[in-house]
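What follows is calculated from the coordinates using simple rules that are stated; it is not laboratory data. In this text the structure is predicted, and so the values were computed from the model without any measurement. Cβ atoms are built from the backbone, for glycine too; each structure is taken alone.
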Structure P
Amino acid sequence: MGGRIKVFSEVLNREIEIPERPSRIVSISPAITETLYLLGLEDRIVGVSIYDHKPPRAREKPKVGSYFKVNMKMLEDLKPDLVLITTGAQRKVLWELAEKYPTFPIPLPVSLSGIIDSVAQIGLVTGEMEKATELEANLSRAIPELRFALSGVKAYYEVFLGGPVTTGAHTYIADAFRLMGLETPFAGERTTWIYNPPAERINEFSPQYIIYEYSSYAPTTPEKVKEELSTRGVELESDTKIILLEPDSLAHYGPSLFDTLRWLAREIRSQDS
């Protein structure tokens, strides 16, 4: 059997004792789960959340719960030697888990650099530092490619999360938009998510593009998006373009986010040409 190490968690403000190479990992975060797969740790994952589907074969893993609630009996049966979780909305369940299992929280990122740093932290606690460093390098190469890729373009981003939601300045999505030079109507709002964004602010901004990320429970079309926005008082120009994003595209902060951003830049550039 391998040895054990102690890693310090800034979030929990204490050291956590874990195996040098944990072999029974439970991840309760889609982004963390995707990273684990990219690090080649599929065989060491014994449980995930109900939202984990990147890569698709993650759906085959036992589901231990959601963002806000975990099946403790099931977790007990899985006997994890490492539980990975985020902060933010998961703080309540985090403390509950940390009392019973070696639990390491990966802080929610507020920037693209934060996502890359998350990879480093996951590599550290799983004993896969070399693979994590390689993945970090691959993600970092996207930064100069994305920088100013959409300078001067005006867009309004909305995601359906049981209702209309857009992003404030303190999110990794807003950070990505700033890097790309993409102008958005709520870029100056120093908050995270903005629920039911006011139509008058969107109208004043007059976006060239609507970037709409729909829910898996509510697939849509550009025509339906325009109709729905209109019922809320959003007045679009006749030449405003609608770009549809699949669920968990920008709202997913795993490594595949960088691919989504590359695709978005190409899509908007192709429509502008």
Structure Q
Amino acid sequence: MRAETAQLRLDGAQRERFMRDGFLFPIRILSRDAANAARERVLVLLDERDGDPGMDDFLGYKTNLVLRWVDDIVHTPQLLEAMSDLLGPDLLLWSCSFVVKAPRSAGRYTWHQDATYWGMEPPSGVSAWIALGDVGPENGGLRCLPGLHVRGQLAHVNTFADDVMLPRGQAIRDLDEVTLERAVDVRLSSGEASFHHVFTPHASGPNPSGAWRIGLQAVLIPTSVRHRGGRESAMLVRGRDDFGHFESEPRPLADRDPAARAAHRAAMIRMGTWQAEQELRDPEPDALTD
């Protein structure tokens, strides 16, 4: 088992690896005990989905707005100080969600780049994928292709394949076998994170194991970034925002209280990514606003 010593800043070698490869791991964010406790809370919420129609959106979009303990995780110094070494001192949290695969799930993620449908200008940002439970290829963990982020945006196609967990089944169009042979398996102990650039191609396979694979993904961007699709909202988590490109999101005071639910709903209505994915599932987008 790897040591649980957390570091607040990335060293020079780690920064160089991220710049070279487009991803970096492992980075200790939470202790194993804290991560496993968070995992148990997620499992309870997964069991509650049938009784709460809003649970899928709470878990899948801007989760930090509606769950106070998730908000605490994304404000940990271990995360924010490391991110500031890559993105600068002023940081917005644009997206935060649980990424889960059920036991013995055939669901997979095709090779894709996060920037493809996010609409950020300039396309700058880093995704932190925090493991809640040990993660690796045996349960559908991430795989990354090193160095391809320097090519910028690659062409994608929408496959709409049933076993692909991305809403459009989007996949990078042209990846040759030589490139794919360079793929790196991201192995994480519970509480560790991987960071990847918005242009880093990444994918993951099915989860043949008998347990849930659970990760918490947080997307951080510099405050200078704007959204091409309109004025969305984000949470200032470090430094100051001298640009004001995003509406400010409040921190929740309690889990799923009325104020937290209202803030979450308002953020969802502004969020173009959520609206587009809803339209794929719901042929009547007018029903999204109540």
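On relative contact order in percent (Cα under 8 Å, 6 or more apart), which of the structures labelled P, Q is highest?
When relative contact order in percent (Cα under 8 Å, 6 or more apart) is computed for each of P, Q, structure Q gives the biggest number.
Given structures P, Q, which gives the highest value for mean count of other Cβ atoms within 10 Å over residues 136-143?
Top value of mean count of other Cβ atoms within 10 Å over residues 136-143 goes to structure Q.
Quick check on the output: 54, 40, 27 is Cα extents along the principal axes in Å, for residues 24-175 alone, derived from one of P, Q. Which one produced it?
Value 54, 40, 27 for Cα extents along the principal axes in Å, for residues 24-175 alone corresponds to P out of P, Q.
Which one of P, Q has Cα extents along the principal axes in Å, as calculated from the coordinates, equal to 66, 37, 33?
Attributed to the structure labelled P.
Say we calculate FRET efficiency 1/(1 + (r/R0)^6) of positions 160 and 224 (r between Cβ atoms, R0 = 30 Å, to 0.05) for every structure; which of P, Q gives the highest result?
Comparing P, Q, the top value of FRET efficiency 1/(1 + (r/R0)^6) of positions 160 and 224 (r between Cβ atoms, R0 = 30 Å, to 0.05) belongs to P.
Could you tell me which structure in P, Q was used to calculate helix-only ellipticity at 222 nm (-39500 (n - 2.57) for each DSSP H run of 4 or more, over all residues; to 500) as -10500?
P
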